[in-house]
Structure I
Amino acid sequence: MADDEIELVIKISKETYQGVVSTNKIHGRWGNDLLGILCTGIANGTQLPKGHGRLIDADALIDTLGCSDRDIYTKTCIEEDTPTIIEATNTESEE
């Protein structure tokens with residue numbers, strides 16, 4: 001992600017989402033005006049799984065763990081067993 005970009009989580013109706021995605025598939029891409037850019041972003045966005053639960057920064061949690069055996073086991077469980085919903089960005093701190 002470039003420094004001049006932000007990521008958003010938005011809620012829209014299923015009908016609206018499906019309309020944007022199907023129109024994007026038919027036309028290949030929306031226009032370059034503001035509406036076209038927004039619709040392309042929606043069509044190419046990551047849909048959160050239904051009932052996903054709380055979204056946390058697992059990397060920050062791992063960083064706070066100490067070095068006890070229990071913490072190392074917990075760290076391994078977080079890294080290997082927790083599904084990734086949205087991939088991490090490359091920057092360490094963003095506002």
Structure II
Amino acid sequence: MDLPTYLDINDTDSQRLYQQELSQTLINGLSNNGWTVPQLTDAQLRTDVVLDPNTGANSTLKDIMPDGTIWFITDATPPCYVGKISGSLVKFTTTVYP
């Protein structure tokens with residue numbers, strides 16, 4: 001979920017805008033209406049370099065995210081859900097609902 005960045009604690013308009021954006025982001029992305037699973041490409045998950053917030057080292061999302069994380073991979077054929085279980089990526093197979 002892309003949470004808004006809070007910029008200026010001394011500006012009341014900035015504080016109000018931040019609260020509105022944060023609330024709307026949470027309602028849209030995580031609510032009792034369901035939640036939005038992050039949509040990534042395979043490269044964004046497995047090869048694109050990201051900064052590990054715990055160590056400051058370069059890493060990948062697949063390596064720094066904890067077990068239980070779920071993504072929707074948009075460029076897979078067909079697009080699919082992928083999760084991390086016991087340190088490994090797993091593809092979730094699906095069937096038509098209902």
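A few points about this structure:
- Highest-scoring label, criterion being relative contact order in percent (Cα under 8 Å, 6 or more apart), among I, II: I
- Read-out semi-axes √(5λ) of the Cα gyration tensor in Å, computed value 30, 20, 11, structure in I, II: II
- At a computed 0.65 (FRET efficiency 1/(1 + (r/R0)^6) of positions 5 and 85 (r between Cβ atoms, R0 = 35 Å, to 0.05)), which of I, II: II
- Which of I, II yields 3.3 [distance in nm of label points 7 Å out along Cα→Cβ at positions 45 and 77, calculated]: I
- At a computed -14000 (helix-only ellipticity at 222 nm (-39500 (n - 2.57) for each DSSP H run of 4 or more, over all residues; to 500)), which of I, II: I
Bear in mind that the values in this text are calculations on the coordinates, not laboratory data. Everything numeric here is computed off the predicted structure, so don't read it as measured data. Cβ atoms are built from the backbone, for glycine too; each structure is taken alone.
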